[in-house]
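Just below sit the structures, each encoded as structure tokens.
Please treat every number below as a calculation from the coordinates, not as lab data. This structure is a prediction, so every number in the text was calculated from the model and none was measured. Cβ atoms are built from the backbone, for glycine too; each structure is taken alone.
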Structure I
Amino acid sequence: MELVTPQLGLIFWQLVFFGILFFLLAKFAWKPILGSLQEREHQIQSALDLAEKTRADMAKMQSDNQKLLAEARAERDSILKAAKESADRIIAESKDKATVEGKRIIEDAREAINNERVALVAQMRKEMVTISLDIAEKVLRKELSDKTSQEKLVADLAKEARLN
């Protein structure tokens, strides 16, 4: 039972050692411990302040990035719109040019066909005249092969010339 109930001498020596330990700790250990605790508290507070500042900077950067992204999208949309308008304009101009060129080609073809037709008609007339003269010459040679028919033809032509 001695272990459970301490004696008075033991309590005294324990109090003396505790007092000496307390004095030594208070004199040499507590100030450095409290100083390092305060320094650690200051470092933690600085880290928290830095984290808050970084968080605010990140929020600002994120909003700036959102603005830049919105501006880039708007610029992209305007560029695409301008490119589409330009393409539509070029297509319309090309269609107009193609229509004008097609009309010109058709008109040139009509004119060429008309010129060919006129030339063909003139050539046909020329050939008809040549053929008619050949036929008339052959007919006249056959009919005027003797002298009496020639005299009769000259007399008929003279009569017609007097009437006109």
Structure II
Amino acid sequence: MKYLKPLFKNVTKYSDKSYQQFVDFHTDKYNLSYKFYTIVISILFIYCIVLNIMQKNIGLILLFLGMLIAYLVMRIYIPAKEYIKNKKRFSNNKSSFFTFTFYKFYFTVNGQRFYYFKLHKVFETKEYFYLYVNEDTAFLLSKNGFEIGNANDFSEFIKKKCMLKYSKQKN
């Protein structure tokens, strides 16, 4: 059958280095907007605190101060905790190999099926393709790992499949 024939096959080894490259890429890509929203919301809390200081409303000052502290703790603690959890999970799978098989309408990763239209974003860098399944989780696809097809042909293929979600990064 034509649909069952793999168009591309890639085996990528996840290592500390590849994972760190992804974390650096992801941080550069998404950290600016995260910091921007944190600053804007913090300024709004501070404005509310100053306004209530001028009106000498102690109850609301304490409420907004508590909310500001809780918000900042959440914005710092939760991502740090998530990073440590992911790092620990990754460390347990040190030097894991992932097999990606690409078909016309979907691809599989170690046997699990994913559809192209469900991908959140696709980024191409000098060494990798990052296939984001959501805003925080991505598959790392090494350009050197192709067993069927090659990186250039795959780049054209994934660009067509994920037209508005595809971005090539200049490195």
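Tabulated data for the structure shown
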quantity	calculated
At a computed 143, 17, 9 (semi-axes √(5λ) of the Cα gyration tensor in Å), which of I, II	I
With helix-only ellipticity at 222 nm (-39500 (n - 2.57) for each DSSP H run of 4 or more, over all residues; to 500) derived as -18000, matching label from I, II	II
Answer label among I, II for the case where FRET efficiency 1/(1 + (r/R0)^6) of positions 82 and 154 (r between Cβ atoms, R0 = 41 Å, to 0.05), calculated from the coordinates, equals 0.00	I
Which of I, II yields 0.55 [FRET efficiency 1/(1 + (r/R0)^6) of positions 10 and 26 (r between Cβ atoms, R0 = 25 Å, to 0.05), calculated]	I
Given 4.8 for distance in nm of label points 7 Å out along Cα→Cβ at positions 50 and 122, calculated: source structure among I, II	II
